[in-house]
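Read through the structures below before going on.
Just so it is clear, none of the values below were taken in a lab; they were calculated from the coordinates. This is a predicted model, so every value here is computed, not measured. Cβ atoms are built from the backbone, for glycine too; each structure is taken alone.
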Structure P
Amino acid sequence: MKKIISIVLVLIMILTGCTAKTEEPKKEAENNQSANEKTVIKLGMMSSSDVIPFVVMNEKKIADKYNLQLDLQVFTSAKDRDAAFQAGELDGVLTDYIGVAMYQNSKFDVKITGITDGDFLLMAGKNKGITDISQIKGKSIAISENTLIDYTFDYILKSNNMDPKIDVVKEIVPRIPDRLELLRNDKIDLGLMPEPFATLALKDGAVLLGSANEFGLYPAVSAFSQKALNEKKDAIRNLYKGYNEAVDYMNSTDIREYEKTIIEAVGYPEEMLGKIEIKPFRTSTLPPKEAIEEALVWARDKGLCSSELTYEQMVFDVYTNN
């Protein structure tokens with residue numbers, strides 16, 4: 001009986017040891033699989049120059065390096081982009097100071113996490129005889145009301161000692177393609193447009209008077225919902241490391257090597273191949289406090305956000321480990 005019991009105990013020990021040894025590699029494999037699983041970041045955007053670094057991140061496999069699956073969703077209207085964002089179909093968007101203020105006003109908690117390099121070009125119609133910004137008093141412009149372009153135009157006017165309320169006639173035209181056609185057909189004096197519409201207008205003979213960036217305004221930003229920041233904070237931190245790596249690549253590489261990527265990302269016509277020029281991009285950081293506070297003053301005056309909204313409620317620092 002003692003021998004039988006001893007044999008049974010030995011068998012149990014052997015079997016238990018085998019099980020432990022087979023369980024251990026299985027758990028290790030599961031852990032490795034979990035570690036290698038990419039975090040999906042869904043980012044909504046319009047076709048414009050500020051999307052380029054994000055597209056380069058995918059094209060050059062920089063997102064892979066940071067274990068990210070960057071899902072870039074391009075929208076043809078800001079309204080559709082915002083609807084998808086508020087429905088939880090996106091983690092973040094490329095937007096602007098005014099857009100984030102309006103999100104906050106609608107009780108949708110969105111935080112600015114980085115700067116982008118979108119710009120707006122101010123142009124005069126080809127047959128208007130306007131060659132300098134000092135000549136635009138009393139002229140008409142097609143614009144979308146209570147939007148970033150509206151804010152940008154007011155900023156440009158103030159920077160040139162003009163009063164937005166009396167010195168220029170604003171005609172409300174919501175769609176940018178419609179504004180472009182009005183400028184092309186001499187039915188409006190001025191246009192303020194992003195790429196690729198600005199390049200199309202200039203190609204047709206419009207006269208460049210200046211840009212938002214030239215006047216010191218960089219209102220375009222990337223932003224994420226607080227929900228996404230809570231759930232994917234580390235991945236979003238890595239996103240900006242990848243973004244800055246993409247910017248470094250672009251600023252140190254001949255544009256002809258990635259020009260096709262730019263044409264597809266921004267929506268330039270194919271005949272622009274070999275002619276595209278872009279300014280150096282800035283690495284991402286939080287925008288200056290004074291710039292956001294100035295935009296908030298304008299948004300409050302327009303009734304677009306609460307008078308209680310602060311800079312601290314508008315931003316989230318992904319560049320430190322706090």
Structure Q
Amino acid sequence: MNTRIALVLGATGGIGGELASRLASGGWQIRALNRNPDKVGKEDRFQWIKGDAMVAADVAKAAWGASLIVHAVNPPGYRDWDKLVLPMLDNTIAAARANGARILLPGTVYNYGLDVFPMIAEEAPQNALTRKGKIRIEMERRLRQATVDGKARVLIVRAGDFFGARAGNGWFSQVLVKAGSRPKAITYPGKHGVGHQWAYLPDLAETMLRLAEHPGLEDFATFNFDGHWDSDGTAMIGAIRQVLDEPFLPVKGMPWWIMRLASPFVHFFREVLEVRHLWQVPVRLDNARLVATLGAEPHTPLEEAVRVTLRATGCLEDEAQERAPNGAKLSRV
């Protein structure tokens with residue numbers, strides 16, 4: 001069996017795509033399962049396989065001979081989580097057991113309740129407050145059960161909110177700034193003075209790669225990723241202003257009351273409101289175990305990471321241009 005084959009479910013997504021790219025750079029043979037591989041922007045280092053994560057036979061066929069299965073697939077827009085998430089995971093578990101593979105799952109803080117805030121260790125009790133959180137708990141219960149007889153192994157790496165060139169739909173590019181144009185203001189969802197944790201995708205993917213290749217991991221291994229801890233909500237705002245060279249760029253609060261009024265009619269608003277509490281209190285993942293295992297956590301300076309993100313999301317003009325005082329673009333000479 002080729003121990004360097006990785007099947008990636010969700011290779012067109014944020015962390016799935018970033019991790020698949022890192023694995024390929026590290027010498028892994030990447031198989032990427034997709035329902036419409038001819039329509040995706042292809043990464044030529046991947047073997048694209050037509051298939052559906054909801055179809056057990058498709059996952060089993062794509063996973064044959066793999067030693068790692070990255071489970072980074074989620075229903076778009078959080079729709080039908082209760083109907084789709086667990087069946088997809090069950091297919092991944094079955095494929096992992098058939099091949100003796102390790103499943104790599106990007107974890108979230110949704111699993112936890114107020115009883116373990118603000119600093120969360122890997123062994124903290126999981127008492128979710130939300131529907132998504134309870135589904136996440138069940139996912140991890142099934143993953144742990146899958147390792148009991150040694151036929152499958154699991155690695156969960158838990159992180160804060162994603163940002164980066166591939167992050168796509170997330171708090172950074174959908175709320176703080178709007179992808180596609182230079183920001184005229186920053187919308188910040190958190191309460192003043194409340195800390196928030198961010199995960200820069202290239203750093204997170206590199207961390208996952210190092211852990212996946214680390215010898216001697218337990219059959220069921222969990223790690224917390226620290227990333228960028230913004231202790232009072234001002235660091236991310238300051239980095240955006242610095243990169244845009246607009247120190248007085250306005251900051252607006254999140255219109256939570258409007259979202260609440262519209263939530264009966266807008267599915268996305270309902271989903272966002274469900275996790276509002278994560279912006280009202282400090283929530284930080286303790287990465288002591290990760291540092292003890294790897295020695296250090298990959299860490300890109302915040303300003304550099306924000307610059308890459310803003311440029312990739314169309315919020316920052318190319319470095320070959322600069323802006324005149326009136327906002328017009330001027331080409332450098």
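Using the calculated result -10500 for helix-only ellipticity at 222 nm (-39500 (n - 2.57) for each DSSP H run of 4 or more, over all residues; to 500), pick out the matching structure from P, Q.
Numbers: P: -14000; Q: -10500.
Attributed to the structure labelled Q.
Each of P, Q could give FRET efficiency 1/(1 + (r/R0)^6) of positions 44 and 268 (r between Cβ atoms, R0 = 41 Å, to 0.05), but the derived value 0.75 comes from Q.
Comparing FRET efficiency 1/(1 + (r/R0)^6) of positions 100 and 188 (r between Cβ atoms, R0 = 30 Å, to 0.05) across structures P, Q, which is largest? Working shown, then result.
Numbers: P: 0.55; Q: 0.05.
Going through P, Q one by one, FRET efficiency 1/(1 + (r/R0)^6) of positions 100 and 188 (r between Cβ atoms, R0 = 30 Å, to 0.05) peaks for structure P.
Looking at structures P, Q, which one was relative contact order in percent (Cα under 8 Å, 6 or more apart) calculated from, given that it came out as 17? Label of the source structure: Q. Highest-scoring entry among P, Q, by FRET efficiency 1/(1 + (r/R0)^6) of positions 84 and 284 (r between Cβ atoms, R0 = 35 Å, to 0.05), is P.
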